Structure I
Amino acid sequence: MTHPFFSLHTHGFIRAAVACPSVRVADPVFNVARTIEMARDAHERGASLVLFPELGLSAYAIDDLLQQEALLAAVETALGVLIDASRALQPIIVVGAPLRYRGRLYNCAVAILRGRVLAVTPKIYLPNYREFYEKRHFASGAFVAGEEITLAGQVAPFGSDVLLEASDVDGLVIHLEVCEDVWVPIPPSSRAALAGATVLLNLSASNAIVGKSDYRQTLCAAHSARCLAAYLYSAAGQGESTTDLAWDGEALIYEKGDLLAKAPRFSDEQQMVLADIDLGRLLAERARQGTFGDCADVEAGATQYRHVEFELAAPRDVNLGLLRDVPRFPFVPNDEARLAELCFEAFNIQSHGLEQRLRAARIEKVVIGVSGGLDSTQALLVAVTAIERLGLPRANILAYTLPAFATTDRTRNNAWRLMRALGVTAQEIDVSAACKQMLEDIGHPAARGAPVYDATYENVQAGARTSLLFRLANLHDAIVIGTGDLSELALGWCTYGVGDQMSHYNVNASVPKTLIQHLIRWCARDARFGMETVSVLTDILATEISPELIPGAEAQRTEAFVGPYALQDFNLYHTTRYGFDPAKTAFLSWHAWRDARAGQWPSVIADKDRVAYDLAEIKHWLAVFLRRFFATSQFKRTAVPNGPKVSSGGSLSPRGDWRAPSDSSPDAWLAALSSIP
């Protein structure tokens with residue numbers, strides 16, 4: 001594993017640490033020693049940035065000791081010791097210190113990189129309510145801009161107008177703020193993010209009271225999401241004065257609303273958490289969310305920032321691994337409670353969409369083909385819900401199972417069991433005779449008994465079914481419900497103009513295969529459609545995914561041709577949601593799938609016991625995805641019927657999330673595969 005592919009820095013990640021050291025009240029010598037100790041630990045663990053708490057060199061809760069010359073001089077000496085020690089360390093070190101400037105005292109964040117003071121940022125909003133008395137000691141940095149301060153013999157930028165920008169790491173722009181600055185309606189970091197900052201740091205003290213931690217976490221999560229940024233938060237902890245207050249040492253790392261790391265609170269030991277921040281994800285989100293840029297234009301000029309450039313020289317060690325969770329199933333939460341909530345939302349989006357379409361079209365009946373497979377099962381369950389919400393009988397659902405040349409007894413029986421259990425109007429129409437007639441009419445060899453099982457042979461069956469469903473809809477004044485899902489549409493695993501691509505309304509249009517299985521399991525788990533449905537839904541979930549179009553002793557295996565849906569849904573999500581290049585997608589997939597991990601939701605894959613893929617398999621199926629997605633199937637997506645968007649992962653509707661030419665070349669994506677070993 002010496003190839004650059006395996007390095008997190010190759011793919012736009014940066015490793016960050018948040019430290020909560022043990023402190024001694026008003027003892028800068030002790031405090032700087034602990035700071036250096038933890039900075040070295042962060043260095044050894046591959047961090048490029050380490051954040052410490054507010055006033056960490058002096059301790060926060062020292063009241064009028066902040067006005068003592070001896071203490072302030074000791075803090076400045078300690079800063080010199082830290083600056084000197086940083087020369088041998090990789091990460092940017094951000095510490096809190098009380099610093100004097102032009103006769104006033106400021107509560108400051110100091111950024112240091114390998115012996116250089118990059119910048120000093122004073123706190124703007126000084127709390128002076130309830131337990132806080134900061135205005136007694138400090139001046140606000142609100143109007144400090146364009147200034148310079150001398151520390152340890154160095155002249156450094158001083159002010160609230162500083163952004164730190166890496167010259168050698170794309171997208172790494174750092175902003176510093178201190179504690180209360182994020183608790184106000186318009187935090188300084190909001191404007192900094194609009195000016196380009198992607199990593200927002202908060203040096204905090206923030207004492208512990210009942211319920212405050214939940215509020216802090218909500219605040220940091222929401223702020224990072226709104227700013228499309230990473231937000232690092234370090235609160236004072238063990239060793240701070242408990243004369244009137246207590247401290248919990250909360251260390252948090254959020255990225256666009258997602259919690260990446262959190263330290264245990266109230267620890268007797270100093271704590272440090274690390275996580276790898278995806279700068280590429282943040283840049284992709286900002287590029288796509290046009291209103292973020294619009295807001296930046298509105299705020300342009302509100303603060304004129306100085307961009308202080310530095311060379312991070314991030315470690316290129318390829319053996320650091322990746323310190324962040326990479327979900328195997330990005331469309332499916334790995335938390336059971338959240339999964340149940342998502343299934344509730346997704347199912348209701350589907351059924352409400354169909355309900356409104358029927359109401360608007362003044363249609364009271366639907367026609368649906370039921371194969372005994374996953375997709376048609378989910379569509380039928382949705383149809384039952386929509387019809388009942390309209391106050392109509394289930395008999396208004398005209399469900400047909402349409403066996404042909406390779407339909408198995410298992411799927412045919414499951415189709416019948418499901419239709420009967422749901423109480424819909426059920427009928428079977430064997431389309432084999434119609435298919436044989438068409439094969440004979442066009443002179444296909446299979447009409448004379450030759451085992452020629454080509455695309456024509458397969459599509460005759462799909463076409464016969466679709467034609468029949470549309471004519472039945474005409475006959476009964478109904479609409480045809482589509483069953484094809486998002487995964488099939490992405491891979492082009494659908495026949496143009498037939499049921500898995502064409503219908504009057506497709507409730508599954510933006511639901512990936514890996515989510516459909518959980519929607520069905522959710523319906524079965526609490527017998528939402530009656531006890532009779534539970535066993536048949538369970539058997540449908542256990543059935544091999546197959547188009548059942550070619551006869552023979554061995555059934556067709558869809559995933560043997562287009563790839564495991566677990567991998568292909570992963571590729572789809574990261575390719576369309578963020579526009580990641582193939583190498584980064586493969587890097588993430590490798591971290592998610594390279595070993596068997598407990599607690600992962602099972603995927604819809606052929607080999608039910610297989611829960612790991614090596615890099616060669618990942619690369620192979622990614623190549624299949626890229627060819628099918630970018631080269632051969634877009635023309636099918638430009639003609640898809642209406643259907644509701646379900647997932648934040650997006651849809652492929654040309655009227656919604658995905659608009660692309662049908663004749664583009666996949667060469668750029670396929671060429672990028674060469675960087676994957």
Structure II
Amino acid sequence: MGLLTEGHPLSWEETKKHAQYVREHGVEQFINTYKELKDRRNDSLQWGDEVEFMIIRFDHEKKKVHLLLKAHEILPILMEPENQNPDDCTTLWRPEYADYMIEGTPGKPYGYLPVHFNMVEANMRLRRQQGQELLDKDEYVLSTSNFPRNGCPDCSWPTYKPTTDTSASASLFFPDEFIFADHPRFKILTRNIRLRRNSKVAFNIPIFIDTNTPRPFIEDFSIYGDTAGVNTTAAIKDHIYLDAIGLGTGCSCLQVTFQAQSIDEARFLYDQLIPLTPIMLAMSASSPIWRGYLTEIDCRWNVLCAMSDDRTTEEEGSEPLKNECFRIPKSRYSSVDCYISPDSAKYNDQEVVLDMNVFHKLIENDIDHLLAQHIAHLFIRDPLILFEEQLHLDDTKDTDLFENINSTNWQSMRFKPPPADCDIGWRVEFRPTELQMTDFENAALVTFIVLLTRAILTYNLNLLIPISNVDENMKFAQQRDALRHQKFHFRKSLTTEQTPDTPFLTSIQKNKSQEPEYDKTECEHCLMTINEIINGSNKFVGLLNIIQNYLSNIDLDADTQDTINQYLDLISRRAAGTLMTNATWMRHFVANHPVYKHDSVVTDEIAYDLLWKMTKITNDEEECPEVVRKKPSKTTLDVTAAVEQDNNELEIKQSLINNNQ
């Protein structure tokens with residue numbers, strides 16, 4: 001969710017007054033960080049995942065399931081080991097936007113050893129179990145991206161009703177009590193987005209038209225009280241209406257962060273992973289139900305974009321510019337707008353809105369055009385929340401004001417400079433992936449992403465396509481069953497002049513006679529299915545084949561090899577469409593439920609049965625062969641032996657070097 005600064009938050013009017021101050025000093029902090037650390041080299045690979053779990057409660061007698069507002073109770077207990085001994089924790093915990101969410105990460109980042117891939121699933125399971133141990137009977141930690149009846153009456157425990165006149169979001173559906181209250185950031189952020197745009201957020205999701213869905217579908221909001229008519233003027237027919245940031249940021253996701261060897265490698269990886277963001281979004285789709293209705297989307301991404309949109313009518317283009325400085329095409333939660341590595345410049349085919357004062361200041365301080373463009377684009381935004389303590393910082397030592405802007409540009413990728421006063425290097429965060437039902441699936445997605453970064457760097461590959469095509473792919477990725485029914489822009493040949501001349505790659509990638517259809521145009525990319533992108537064809541190598549070739553050239557212990565093979569098998573089968581996405585499986589479950597009337601409505605009983613089934617699958621009490629076929633993996637938390645062996649081998653190598661000298 002971003003920088004969790006402690007202190008005394010300012011009101012929106014005070015924050016707005018200091019917006020220019022934040023931008024000026026935030027840029028100064030970035031310049032100082034850049035100058036100090038731009039030549040930093042040889043940081044080791046470190047990486048980790050973030051899982052945002054939901055907490056739910058079942059009422060078996062009434063056949064209802066609720067969002068359980070209990071994070072404020074269990075988070076202090078979960079965080080106690082870190083408070084007692086921060087250098088020796090297996091897991092770390094942080095608050096998230098809603099009081100039914102808890103965010104867990106590994107206690108320490110994983111490293112360069114292949115055996116670390118065998119820890120991911122075990123650590124995810126441990127996190128889920130740690131949360132589960134603190135819950136009462138009929139309460140569970142759930143791994144999924146969106147609660148299907150969030151925003152419906154009586155969807156929480158305890159139950160609260162929205163107060164549109166006094167709440168932070170003025171929502172008809174999402175009460176303030178849902179927001180995590182033990183950190184001031186979340187409620188103030190909600191209020192300030194609404195105050196900055198001078199209206200509450202609004203988004204309409206097209207409803208899935210089933211055989212008995214009314215046409216036109218017009219929702220009756222009278223159950224929400226006398227003010228419903230005034231508060232739903234933005235609703236349109238045949239759509240589901242959303243009106244609160246919490247209906248977006250109250251969703252859960254799976255994110256991965258990598259530390260690069262240098263700033264150059266971080267910029268390169270940032271760019272290379274951008275075309276992968278819509279592919280992984282479609283692969284991980286798990287959000288087909290919104291406010292109790294089946295919809296035409298399978299992912300949370302556009303909902304997040306709309307629910308976090310703080311643009312005024314002038315900035316979004318509905319009115320002429322008068323009081324604002326910029327027309328801004330996207331929400332501050334959006335897909336990436338530009339590549340940042342020098343070799344990527346030609347693929348930036350869309351205009352990027354810049355704060356030119358920021359841009360010129362960066363250029364004057366010897367920051368190159370593309371990186372300056374990236375920062376100057378981020379800094380067209382206002383700070384959304386500001387703490388009094390942030391106004392009195394040393395720009396040579398602190399980075400909080402830079403992160404105030406950087407961490408509230410919630411894009412599909414994030415470029416992360418080193419924080420102040422620590423040994424962390426330049427990092428890249430991969431952000432679009434939806435959360436899956438099982439630890440196995442989540443670990444498979446994380447492992448695939450990390451392995452692909454290793455293969456890209458090892459083989460000097462190039463995945464770049466025009467940024468406008470990435471935006472198109474993000475739209476394709478969210479549509480119903482996009483994995484099986486959509487095609488995506490993707491690069492035809494991934495090799496570069498620096499790619500090793502190996503038989504594996506050259507046989508498919510450099511032999512033009514193998515690509516008769518693709519060679520009909522000079523364009524570097526074409527439309528492919530996800531099956532072609534992941535598994536390959538006689539015309540395209542396939543990302544999985546590249547990863548498998550990379551793995552064949554590194555030392556893997558038997559257990560790690562077995563686990564990775566299972567993960568990659570899941571990725572392959574899902575890409576091929578022989579295994580369902582979570583979203584498709586949920587649709588099938590609802591469609592075949594005995595009380596479903598084929599009217600697009602997911603009732604309390606249907607939601608109860610769906611989430612009870614998912615809970616049993618999550619806890620390995622039932623199998624779900626339509627989504628995940630697996631035998632028990634060899635995942636483990638204890639990799640001591642492998643680490644010791646690696647250390648011994650390094651000592652032997654160093655000894656031989658010393659003897660030769």
Structure III
Amino acid sequence: MINITLPDGSVREYDKNSTPMDVAMSISQGLARNVISASFNGQTVETKTPLTTDGNLTLYTFEQPEGKKAFWHSSAHVLAQAIQQLYPGVKLTIGPAIENGFYYDIDFGEHKVSENDFPKIEQRFLELARGKHEFTLREVSKADALAKYKEENNPFKVELIENLNDGEITFCDHDDFTDLCRGGHIPNTGILKAVKVMSAAGAYWRGDEKNPQLTRIYGISFPKAKMLKEYLELLELAKQRDHRKLGKELELFTFSQKVGQGLPLWLPKGAALRSRLEDFLKKAQKKAGYEMVMTPHIGQKELYVTSGHYEKYGEDSFQPIKTPKMDEEFLLKPMNCPHHCEVFNYKPYSYKELPKRYAEFGTVYRYEQSGELHGMTRVRCFTQDDAHIFCTPDQLDQEFKDVIDLVLYVFGSLGFEDFTAQVSLRDPENPSKYIGSDENWDKAENAIINAAKEKGLNYVVETGEAAFYGPKLDFMVKDALGRSWQLGTIQVDYNLPERFDLTYKGSDNSDHRPVMIHRAPFGSMERFIAVLLEHTGGNFPLWLMPEQVIILPISEKYQKYAEKVSELLENSEIRTLIDDRNEKTGRKIRDAEVSKVPYMIIVGEKEEGEESVSVRKHGEGDLGTFSIEDFIKHISDEVAKTLVTFK
């Protein structure tokens with residue numbers, strides 16, 4: 001007999017060689033119907049893998065990320081099988097699960113595949129799936145594996161196998177199809193009920209442009225046809241909310257080929273929007289004891305060599321700027337932190353003067369590859385709402401928790417209520433990625449985990465996602481469409497203070513190293529505004545809208561009254577615009593709706609006589625007639641509800 005520990009801590013006894021599916025069956029028939037994957041002692045296993053020792057078992061359904069991964073990885077096998085049948089002679093390479101669906105990279109040889117071929121690929125996929133073929137994993141010797149793919153003249157699989165050792169090579173079989181695979185499959189193909197081939201794109205073998213170009217076929221699948229329908233509807237909604245589309249329609253930002261790829265130009269409305277976000281955070285930061293600083297857009301190369309950024313990010317940065325002086329080189333600033341270290345170094349500090357909190361909306365530059373650029377979410381020039389806190393080790397815990405409070409305030413004020421905190425730790429298998437001692441890393445990682453626990457955050461731990469100089473707490477925010485975005489971040493750093501030889505005088509009158517906290521609640525202004533645009537569909541909170549009210553006089557006769565109302569609203573700090581075009585009122589209303597102005601005021605003879613305004617709300621319609629004073633109060637009350645002061 002073996003003892004199996006379940007996620008709730010309960011321990012059950014089973015016969016040796018029982019499978020995860022046996023365990024599911026013993027719990028309930030309903031669970032067994034929905035279980036599609038499992039992990040045992042932290043390792044992914046098949047649902048029919050015999051369990052031979054005591055251990056911890058977790059069962060996964062499609063609703064969990066691990067279940068989706070197995071579902072979509074299994075789907076990649078069926079996709080490859082379908083394509084192999086439809087296009088004889090193709091060479092398969094790799095086919096992993098991704099965040100939404102899966103892909104398979106294929107050398108199609110003489111075959112040509114276009115969007116017109118997608119329906120027949122989907123049809124063959126479903127025909128194969130209906131066979132309810134079981135997925136079976138088996139170990140294969142290196143010699144046999146090489147022989148199989150050499151016989152098939154598949155150099156891609158041969159290359160993969162040559163980098164493996166005997167004892168770590170497995171094949172997955174289903175129906176008459178076999179593929180090199182490490183595992184993680186659903187019980188059988190019959191669970192795959194719906195599929196959509198999403199796109200085809202070029203991809204270099206192993207991402208290296210020196211290698212052959214393959215065709216990457218993207219797909220997504222679901223256990224129910226209804227789920228695919230809902231997903232496609234969500235995709236269509238996402239297209240309507242695409243920040244690039246909305247940014248153009250609302251005249252917030254643009255790009256110019258003459259200026260350069262990935263270098264955004266903020267238009268007047270966008271600049272005003274961004275400025276309000278900055279003012280919003282500056283007020284909160286001032287209450288929290290931050291001091292604003294400003295640093296140059298460039299720095300000597302040696303600055304970033306000292307910080308370690310040049311070694312870790314040199315290839316992703318713009319190339320050094322050479323000056324007429326011999327051997328003098330500057331870099332466009334890839335990070336703000338080295339500059340802030342030098343701000344701290346300006347003069348000596350006593351422990352009584354700490355913490356020092358330096359904040360800056362600092363613009364940084366990174367040479368992202370052109371294929372990775374995407375609107376405002378991936379650019380080459382962006383502004384971080386950066387701050388660095390220099391504190392004593394004893395102050396670290398409270399300072400970190402205070403930063404968490406600031407991040408939560410920002411999210412709450414902007415309508416981001418669904419988020420998970422991700423504790424990003426170093427990868428113990430790859431120490432060369434990081435700088436600093438194990439002792440400092442241990443202290444920093446424990447500080448983050450303890451703060452997350454004490455603040456009651458819903459958090460997960462991700463190994464290998466730390467910054468090169470320290471662990472971090474990233475906030476993964478879900479938008480209105482259910483998509484996850486990494487926005488705010490907080491990082492603990494014992495390493496840069498050492499590299500820059502930062503010190504303060506302690507109570508013992510000796511020099512001590514401060515601890516450094518990096519934090520950016522927005523992350524970057526560009527990315528944050530892009531995500532906020534898609535989250536709200538351009539219907540920002542009232543306090544943030546570029547224009548809060550638009551006045552629509554029904555004819556030229558009421559222009560002066562419209563100007564009077566506008567002046568009264570502007571005096572109450574309500575951003576107002578007058579639409580004095582020679583257009584019918586109905587057309588003006590439609591245009592205001594498209595521009596997403598929150599409130600429309602219609603003024604004519606009745607309103608002028610009563611000194612009142614007729615009010616319409618975007619997306620809701622007519623709200624009736626208000627006195628000007630009551631309307632001002634209405635606006636003020638709505639702003640107050642959504643913009644709570646930071647405490």
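Here, each number is a calculation from the coordinates, and none is a lab measurement. Only a predicted model underlies this, so the values are computations on that prediction, with no experimental measurement involved. Cβ atoms are built from the backbone, for glycine too; each structure is taken alone.
Some observations on this one:
- Top of I, II, III by Kirkwood radius over Cα pairs in Å, largest first: III
- Origin of the value 22.9, where mean count of other Cβ atoms within 10 Å over residues 303-310 was derived from one of I, II, III: II
- Entry that produces 4.6 once distance in nm of label points 7 Å out along Cα→Cβ at positions 71 and 615 is calculated, selected from I, II, III: III
- Ranking I, II, III by distance in nm of label points 7 Å out along Cα→Cβ at positions 247 and 455, the structure that comes out highest: I
- Structures compared: I, II, III; top value of FRET efficiency 1/(1 + (r/R0)^6) of positions 479 and 575 (r between Cβ atoms, R0 = 30 Å, to 0.05), i.e. the largest, recorded for II.
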